[in-house]
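Novice: Dropping the structures in below, format is structure tokens.
Coordinate-derived values only; no laboratory data. These figures come from a predicted structure and were not determined experimentally. Cβ atoms are built from the backbone, for glycine too; each structure is taken alone.
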Structure 1
Amino acid sequence: MKVWLTILLLIVSNVFMTFAWYGNLKLQEMKISTDWPLFLIILCSWGVALFEYSFMIPANRIGSQIMGGPFSLVQLKVIQEVISITVFSVIVTVFFKGEVLQWNHLAAFACLILAVYFVFMK
């Protein structure tokens, strides 16, 4: 149960993270934030990032062996990175026009999946 709860929380966290980091570009593309000063964009991103941390911290606590979870810190980090790049790729291809996944992006994904394999190898 802790495995799936950790992964679910990491997915939700990474959705918020992706919007916190790149949502301002979508707002710019939609001509919503063209006149906003940079400090306001940063504050809005921090507001979204608060939700990211609200899911990331529990995911790390539930998933970490330090707290009785199933994953070592290295395993937890590699899982998080794979989830992060997957969530990012889905969001960027759905919400941003002109962004297309190419063969080299898929090759990078394969390398990340290999990283997960190797980090869990005994």
Structure 2
Amino acid sequence: MLAVLGNILWFLLGGLWMGLEWLITGLFFCLTIIGIPYGIACFRIAQFAFFPFGKMVVPSENAGACTFLLNVIWVIFAGLWLWISAVIAGLFFCVTIIGIPFGIACFRIAKVSFAPLGKKVVSLP
């Protein structure tokens, strides 16, 4: 119940923008054939960015050996910018005590901004 309330408040206070940022980035990457794996990863993380409470991002068991190299390329083209926006939003949320859980959610999204390939979103038990 608490996760549902947290997700509703999160969506209204910043999750919509954070999720749209990932969604638009994913659509941009899907414009090229080479970018489709990045776009799919963005869509996966967008669902986490829209509603992060009660979920976590974990490494996927079928991540290949070249995932590291693809994530390095990702950081250069989009990861750094998504990380900066998530960290700035997280710092603004952490200004108030009530906003600290939302700031932590931003920092969790910032963490995955550097390596979205080879990750999956799972629900917490």
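Novice: To which of 1, 2 does the computed value 3.3 (distance in nm of label points 7 Å out along Cα→Cβ at positions 10 and 98) belong?
Specialist: Working: 1: 3.3; 2: 1.8.
Only structure 1 yields this read-out.
Novice: Determine which structure produced the value 15.5 for mean count of other Cβ atoms within 10 Å over residues 50-57, calculated from the coordinates; the candidates are 1, 2. Provide the component values of the computation, followed by the final result.
Specialist: On the way: 1: 15.5; 2: 18.1.
Only structure 1 yields this read-out.
Novice: State the single structure among 1, 2 that was used to calculate FRET efficiency 1/(1 + (r/R0)^6) of positions 42 and 74 (r between Cβ atoms, R0 = 25 Å, to 0.05), giving 0.20.
Specialist: On the way: 1: 0.20; 2: 1.00.
Going label by label, the one that fits is 1.
Novice: Quick check: 1.00 is what I get for FRET efficiency 1/(1 + (r/R0)^6) of positions 58 and 114 (r between Cβ atoms, R0 = 30 Å, to 0.05), calculated from one of 1, 2. Which structure matches? Don't skip to the end; give the middle numbers.
Specialist: Working: 1: 0.60; 2: 1.00.
Computing FRET efficiency 1/(1 + (r/R0)^6) of positions 58 and 114 (r between Cβ atoms, R0 = 30 Å, to 0.05) on every structure in 1, 2 gives 1.00 only for 2.
Novice: Thinking of 1, 2, which structure, once FRET efficiency 1/(1 + (r/R0)^6) of positions 34 and 82 (r between Cβ atoms, R0 = 35 Å, to 0.05) is computed, gives back 0.50?
Specialist: Values: 1: 0.50; 2: 1.00.
Answer for the origin of the read-out: 1.
Novice: With helix-only ellipticity at 222 nm (-39500 (n - 2.57) for each DSSP H run of 4 or more, over all residues; to 500) coming out at -27500, pick the structure among 1, 2 it was computed from.
Specialist: Only structure 1 yields this read-out.
Novice: Could you tell me which structure in 1, 2 was used to calculate semi-axes √(5λ) of the Cα gyration tensor in Å as 25, 15, 13?
Specialist: On the way: 1: 29, 20, 9; 2: 25, 15, 13.
Traced to structure 2.
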